[in-house]
Structure P
Amino acid sequence: MPKRKLGSQGLEVSAIGLGCMGMSQSYGPADEQESIAVLHRAIAEGCTFLDTAEVYGPYTNEELLGRALKGRRDQVTIATKFGFHIEGGKINGTNSQPAHIRAVVDASLKRLQTDHIDLLYQHRVDKAVSIEDVAGTVGELVKAGKVRYFGLSEAGANTIRRAHKVHPVSALQSEYSLWERNLEAEIIPTLQALGIGLVPFSPLGRGFLTGTAQRAESYPEGDFRRGDPRFQGANFDANMAAAKQVQDMAAAKGTTPGQLALAWLLAKGDFIVPIPGTKRLRYLMENIAAASIRLAPADVAALDGALSPGSVAGPRYGAMHASLVDR
């Protein structure tokens, strides 16, 4: 697996990472033994950039990584996140108060069974706390050796610039894919101007780009996709038709649609490191293979046109989740 640099502070990670959220929640039941086997195989294949968060579970995903990484900690780069108020196992708003950040980091270190977090993201911007205070607090944790690099998630351009002035931001994590192009107008130019990396989550369009998406009502209670507007009603029909263009192009190239989607992301810039999530060995190996696919500029342009910005039906989040995005 080739390496890529995120930001200008020296953070180097595998060109494709592994999103671990689905091993604990949101996308149906998971099997811990299988999840650990996937993590171990990812490390063996050089896919060593692992993404988690305190809120995944909550807490259980970090605990899973802690168990899985015994004896392997020095082989991986761990990214985790703070920023929510969790009460009784439920999310109850955002919380990026400095004291809360420090408490969350100590708790995450314990669950992950490590003495440092490689990349610490603010999960969602907290409108009640200045981003300067957040960046300053993370900077103190960096000086203390508990954190190595600072990141933001779903932050807007102004927030990114303000945070970066206080403490260097190495990476922005946000949804970006052939399927979701909302970053292209303002966010990506901001990242490039400041020398900040981009870590796209949901790089496979939540299953639309792989052809595995089903209608919202087909998923069990508790599955995130049941409430996703793009999986519902007429939106679903329109989106399946839109995604078929990518499936047809992949068939012509002899790749899977998911591999083509990841190759497109990698071709958009060497500051981009996608983190497709999976809890299945088959999909892990398929995703890793995308790192060896090279697309010509004409291929990238054709894919740009196949799913141009605005061609997907429905908002990417319902009202509650959308309210947490800093745009």
Structure Q
Amino acid sequence: MQLTTVSAQTGSTPHVDRADDLPAFRSMISTSFVPLEVSAERSEGFSARISSADADGVAFTEVAAAPHLVERTQATIDNGGSGHYKMSLLLSGSSILIQDGKELVMHPGDLSIYDTSRPYSLMFTETFRNLIVMFPKNRLELPGSFAQQLTAESLGAQHPALSSVLVAFLTQFPAQLTELGPRVQAKLAHTSLDLISTLLSTILDADPVQRDPHQVLMQKITDYIDANLGSSELSPGSIAAAHYISTRHLHTLFRPMGVTVSTWIRERRLERCRMDLLDPLLAERPVSALASRWGFVDAAHFSRVFKAAYGVSPTEARRA
């Protein structure tokens, strides 16, 4: 896990692009998302509209288009764009999502998630509208191996109540971005990721019998870390002791994620600090107090690691 570098600009003004033919749409779709292959049985009279906005590194994009097929192949993966999840909310029409050997037929109101690091296909069989939230994997408050279990699954069918909350939020938020300042955009983008993480983790927790015991333990450990980020005593040793395992076993659990325990803790703390710095309600609190709140007892050290992670100092991030 590696934090995404962000600039002082945390929001953007939504914009709309239109395409009157398939080649133009193909270029637009790859620019808006990641490299993709796009084809259609009928290219004559093809038209599409893409409305998009970014907020704090999260892209909200609504696509309205004629029927077509989108494919994320190994060749397009090699051209870049890996390391993201896409959350899809179908607004009208119908589609078929295929990834990891699973096939999902989607109807209006359906939610699904898929991974740009692995091949997938999306077939739209009629004129449609689709809202897509794309974000770096490391922004999801859930180990990547957990989320992969839910690709090309109907999230609404697995948890209708929470899914309805997320659908209601996503349906309203992107359209309101023009009326909001960058700080509010950033907080609401973070809220969308919180809701997505909550939905996915709740679905996984609801069926623990089918989960790998190591993943169940990892979920407990990452939840424990999040609950204790403010403690300066949080360390691999204290985490291992709290879960009755050896420190060596703890490090072994984190190894498949490509990150050490200490790095995971530091990056979770930094993200919480960053969100506090963007919060207008906390504008009067000293940077050192916000850092201390999340376990950074040395203000100078906090400033160095924050700038290394985000490319701006804590003070500059607050002024954004």
Structure R
Amino acid sequence: MSNITIERNKQQPAGTGKPARSRTRWAVQMREMKKQKHSYILMAPYMLLFAAFTILPVIMSIFISFTYFNLLEFPRFIGWQNYSRLFLEDDVFLTAIKNTLLFAAITGPVSYIACFIFAWIINELGPKLRAIMTLVFYAPSISGNVYFIWQIIFSGDRYGIANGFLIKLGFILEPIQWLKTEKYILPILILVQLWLSLGTGFLAFIAGLQTVDKTLYEAGAVDGIRNRWQELWYITLPSMRPQLMFGAVIQLTTSLAVADVSINLAGFPSVNYAAQTIVTHLIDFGTIRFEMGYASAIATVLFVIMLGANLVIQRLLRKVGD
């Protein structure tokens, strides 16, 4: 054995060498943190607020979900009773899960694809026209009287726009109670939500398309890309993965957390709970009945569903451009 090998063996700690590598990696990370200490100092206020108003409430909600808590008495630990009641005894909650998942399965993907398509088309316009069209498409998501408009459209009398139009064309003879008939409520809510869906995700796609390096298209043409669809799949989408992820999270979260559309159009509660969602069920028990332990269990179930759906989306988006 050479002297160099003997010296290396003397320097290497006993065992497999993994603890030494871990200590070295930790030392490197600490040095990098010291170099970036000013960045961490600037991030500290936000991280403290995020921990205090987001992480801590989530943890507290999960803990309270295992208790009986009515805001008047100190929380009393009851184990899994809230969850067993939720899935085995609460038929309305099961209806809410079905409505929410159906709502999200339709509005989530459709609104996500629509946001990208409209952003892609608008991005091809000139700067001034692009700014105007972005405002036009984004305006419904921030409009304050949007539900009033849809209530007029689906009013249950002859003066409602939908009823008046159908009666004039001879499709119906009597007005339809759109927002009071169970089979019409959920499709109407889906339609309204799709109309409102061009919001933050749409703006993120516009911004992402603006940041794509134009020289990549020239390089792609040299490498054999021959049409816009190949440019989209192999250049545009991979270049804006962060915006795609952000938009997916926003659209999915909005679809799963739907409540305002249901309450404003279908009432609270809706007819035969046709528009009941997980969030409206949460509002019922949290702000009306003040069963905070049970409401926290509902919130925890929704959190788990959102977390699982986001993990699935992350895996799917990793394959974009492959």
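Only the coordinates and a few stated rules stand behind these numbers; no lab work does. It should be emphasised that the depicted structure is a prediction, and the values quoted were computed from it without experimental measurement. Cβ atoms are built from the backbone, for glycine too; each structure is taken alone.
Any idea which of P, Q, R comes out highest on relative contact order in percent (Cα under 8 Å, 6 or more apart)?
Working: P: 21; Q: 18; R: 26.
Top value of relative contact order in percent (Cα under 8 Å, 6 or more apart), among P, Q, R, belongs to structure R.
For distance in nm of label points 7 Å out along Cα→Cβ at positions 186 and 242, the highest value in the series P, Q, R is held by structure R. Given a computed value of 0.94 for Rg/Rh (Cα atoms, Kirkwood Rh), which structure among P, Q, R does it belong to? Going label by label, the one that fits is P.
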